[in-house]
Structure 1
Amino acid sequence: MSGAASGGHRLLRAIRAGDTPLVKNLLLRDSDDPDLMDTAFCLAVTTYSGHIAQLLLDHGADPGRCGQEALPSLREAVDSGSPALVEALLDHRIRGRYSRSEFLELRDLARCRHERGVESELRRRTGSQDGLVHTRVPDDEYFSVGAYTLGRTTVRDGHAAILTRFEELLGIRTPFGDLMARALDHDQNHRAWGSATILLARRRDEETWTAAAALRTHPEPSSRLFGAEVLRLTHLFDESEADTFAGPALDLFTAWSTEEEDLAVLTEVLVALGEHTHPRAEAALLGHAGHPDVRVRRVVARGLGTWAGPLTGDVRDALLALLTDTDAQTRRSACLKVAEGRDRGPVLADAMAALLDDADHQVQATAVYGLALHDDERCVRGAQRLPPAPPGTWHAHEHELDAVWRYERRRDGH
């Protein structure tokens, strides 16, 4: 069997098994065969693996080359409760297959499924009163949904997100409160939450901003968290030259960071501050660099050093301390900030070099990457100590090793 054929068979087997990490690895190695990508996409959709279908779309699959009979109907996708599967069938290349009247019908179906609830829907379909099996499964690259199984029937609980998507396609402006209610039925990592906050943030209007900002004083932390995320994304998505929301967001989040007591909300507020390239944002982050909760320190490590100017003494000291944090993710984030920063002082290079012996391979690899960017010869020794890739696979640290290769070329005058 040829290497290409073997790789194609491996990809299809991985899709049938629902092995997302292996699918990702195989797509990174070879996604140049359009026929294979289209076949793989059809397989992912027909096996209701919406998150894998989205990966294949990102790597060049064209659903327009799949005959309509080769794909499940959009109604079946809505019934499945998977927003990612619905989104795959709404790809712009095949969206014209559906009429507005079909979208209206499917919106009503999604609303019905959302209001009835997954358990009631499963019992209606199966007639069973047995116990449900509930798991959490990825629905796309960023969000997950609940999967409920009764007998041999499984339904996902993404109908709120599906309803939101059809309303958006139909040009219906869903009230802020309705979208918030759909989100708060779930947690922040659920697709229903993400659909609501992203849609509201993309409105970028004063009405939405005011409604979200008013949640800052809400007694329920989940409501404050929802408001903070809408505000953060509103600024993040503002690509206009005026950057209308930058000033109000900076003022609001700087003050909010000094008074918020809930850790999840505080973390969201600090993430928002880390997205501002302003010394006031950096100063606010510094106040939490020694926070006892690791979630907060991780966010601070990611956010420090974004200000375009040189590192201040306080920021440098904070990053040096975070480079020795007890938490590996915090060390890695701090190392990445030092690696990609403009401050190339020897004390920072020495701090990264100390991480070449770190117990965590991700931290080791980031230290190798940082030293390579700083033109420090110690990156070569560090790269040699990284675990080798398994035969026939890409190295997990290909990006970091590429930086070492580039350093060696600079060093040797190439």
Structure 2
Amino acid sequence: MERLILHSDCNSFYASVECLHRPEIRNKPVAVGGDVEQRHGIILAKNELAKKYNIKTGEALWQARQKCPELVIVPPRFELYQRFSHLCHEIYLDYTDQVEPFGLDECWLDVTAAGANGVNIAHKIRERIKFELGITVSIGVSYNKIFAKLGSDYKKPDAVTEISRANYREIAWPLPVGDLLYVGSATRRKLESYCKHTIGDLAATPEKTLRGWFGKWGSVLYAFANGFDISPVSRYVDREIVKSIGNSTTTPRDLVDNEDVKIILYILADSVARRLREHGCKGRIISISVRNNQLSGFTRQHALANYTNITTEIVQAGMELFLKHYDWQHPIRSLGVSISELVSDVAPLQLDLFGQGMEQLKMEQLDITLDGLKKRFGSKAVRPAILLKDAELSGFDPKRDHTIHPVSLIRGPL
């Protein structure tokens, strides 16, 4: 039986939810953006009216306002978006238990078992979400996940597009190669350097040639472009556990020395460690990301000897990575910290002859106690002395003001 795969994408999701909750701005160009004063001034999402002014996701707020002086910019409310995401999922689950989220605003659905016309099911879902939630979705219908995703992007907003075995050459192949899922900017530039500008160009390239250019990933690109993807849609109850937890920030001012870096690293590490403890897990691989004021940067990681969710251990490991790899040719504009290779915090702790394990337990209990105080009185209720040295740098609260993003992996056979 031919599979029936849907990909549902909430149109202008953040901006649509904001317009729903703010009737006074519904008929205006609207963007969801960061705080200009805190230098988080970029566009995160925009509504259809803003798109007419060529407002782009990721551009600076001042650039967007030059294009559209009447642009209404509202701050993000991620808890609200998460609630709407969950409401969408509940509607999808009325049709199948094979619902695989792809970010907050997108999901794949396998409705093969429903035994009906996939386009009809897609229209029913589209109409229900509009009527019950007040936002719109675009849905792609196909026999595989990759073409279903292309279909949801093909026509927006509030539309259904079918890419079938009969028409994929006419619909998918003329599209720019960068529209194909997982073809990022670097891969696109390399393909274009070989005169592969469309998905059809990629599909017509021998798999052996693509493997020569990209290694094993070349076979994946070949399969995606030709519609050979057979990866399954996961069941909703089997959603993949968080692979890593991290947080990053554009700093209130440029960082100019190691003391500045330690302040920011401590604040970020504290937010990550608290989220680890909330999830009941620990991690072992510490990563930092650094970007200077010339907008160039790097990511480095290090594996610890033991699993941890202790703030000071994450700070120490992050600082060691930084000191080892940064040469201070330029001031720093943004920093990030993450931890991966997660395990449950009930996993046995290996004690050593020198009492390090017992010391780790004491530090963990101290952090848990501090969590309770911060939850009750705010994140600034108890702070280390280093954060008192520079109120400008240490004045933000990433636990409250930033979303700490789980990082997922591509999975499933191809």
Structure 3
Amino acid sequence: MSDSTHRTTAGAELDVARIRAHFPALAQGAAHFDGPGGSQTPDVVADAIRDTLLSPLANRGTTTAAERNAERAVTQCRAALADLLRTTADSVIVGRSMTALTFDMSRMLAAQWSPGDEIVVSRLDHDANVRPWVIAAERAGVTVRWMDFDVRTGELTVDALHRQLSGRTRLVAVTAASNLIGTMPDIPAFADAAHDAGARLYVDGVHYTAHTLVDVGALKADFFACSPYKFLGPHCGVVTGRPELLEELRPDKLLPSPDRVPERFELGTLPYELMAGTTAAVTFLAGLAGADGSRRQRLEAGMALVERHEDRLRARIEDGLSRLPGVTVHSRARRRTPTLLVTFDGVEPAAVSTFLAGRGVNAPAGSFYAHETAEQLGLGKPGGLRIGLAPYNDDADVDRLLTALDDYFTG
């Protein structure tokens, strides 16, 4: 964070009431702790999607208003995501989902591997950053090595990576933040280790991007993936990569379609309305602090307030959980997002989730596609109750959650 941004946000608090006024879904009365699965949508994002669809629209071009509207939606979206991720606009790839894009990237990168090569994946990751690489490795005759995290602390350390690296390692795939227990590994250290071994680093930033400001260069990631619907935007996926590496990759594509980066990776007509909605989501995040300056500077200020706000609410929830009988909180890492995975002695997580839903508190139960994480924790498919925070959560939400949990276990 810059010095000017620090001065802007020092002592400031997020205006949650103003934020909540932009979320029509909240007016229906539920307290939403289900943000890790997808945030609620602000009106400005829905308006941008609607306006794009109802305006003249055609394939991208410069001749007609319809063509120019499409072109504007694409260029503005790339610019907005470049500011959010601190990358270059011409390295921003938009697709159906992070999962779909990662499958695409795995096939292209695997074309560069040979039998006897190795890749490293982690048991902390969502399966979208595991299975595409495992499948690609199996088809290419490449060995898969696994990084385990410490179930006592929730930490995934760079030592776990060092134990798996060799001179044949071609790729390391790791999350910047666990969608199940919130652990935030030291990604720059993982990048240094991977690069020293001659491997590339693919980072799943889906959960991370919702809670802290991304700087792909500072993370030293070769590829970074995220999903706008986790940070108030529409349902689509994004991957950015180092330009020189993207230039090396050759996807299967239609003969007439563009061969330039990033268009060569975006098969078919782009979802212009979703791209406009993504731009609106980034603009909304940039306005959270009411700061001046460039969009990147405003994002720095806004996300600093989000982190402070979410950490404060997380501390309240953790304190409340500590007072309940038979509760285990599996989110213990030193650096973690405001996402808590909780289990209960002798009680199915789904039963607690159902009870909370009856009280108007949305906190789902499961393993949430973090298959390897849940298995290593010994939780299996039932997983746990996941309590996740978003910028629109307030103290009243936390009160409702803690009161309902207290009623379930002690009432």
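Computed from the coordinates by the stated procedures, all read-outs in this text should not be read as laboratory data. Because the structure is a prediction, the values reported are computed rather than measured. Cβ atoms are built from the backbone, for glycine too; each structure is taken alone.
Just checking, which of 1, 2, 3 has the largest value of relative contact order in percent (Cα under 8 Å, 6 or more apart)?
Working: 1: 7; 2: 14; 3: 23.
Going through 1, 2, 3 one by one, relative contact order in percent (Cα under 8 Å, 6 or more apart) peaks for structure 3.
Give the label, chosen from 1, 2, 3, of the structure having the highest value of FRET efficiency 1/(1 + (r/R0)^6) of positions 231 and 311 (r between Cβ atoms, R0 = 30 Å, to 0.05). Please report the intermediate quantities before stating the final value.
Details: 1: 0.60; 2: 0.20; 3: 0.95.
Going through 1, 2, 3 one by one, FRET efficiency 1/(1 + (r/R0)^6) of positions 231 and 311 (r between Cβ atoms, R0 = 30 Å, to 0.05) peaks for structure 3.
Compare Rg/Rh (Cα atoms, Kirkwood Rh), for residues 79-158 alone across structures 1, 2, 3 and report the one with the greatest value.
Working: 1: 1.02; 2: 0.92; 3: 1.05.
With respect to Rg/Rh (Cα atoms, Kirkwood Rh), for residues 79-158 alone, the highest-scoring structure among 1, 2, 3 is 3.
Taking 42, 24, 20 as the value of semi-axes √(5λ) of the Cα gyration tensor in Å, for residues 119-358 alone derived from one of the structures shown (1, 2, 3), identify that structure. Show your work: numbers first, answer last.
Details: 1: 38, 24, 15; 2: 42, 24, 20; 3: 31, 26, 18.
The read-out was computed on structure 2.
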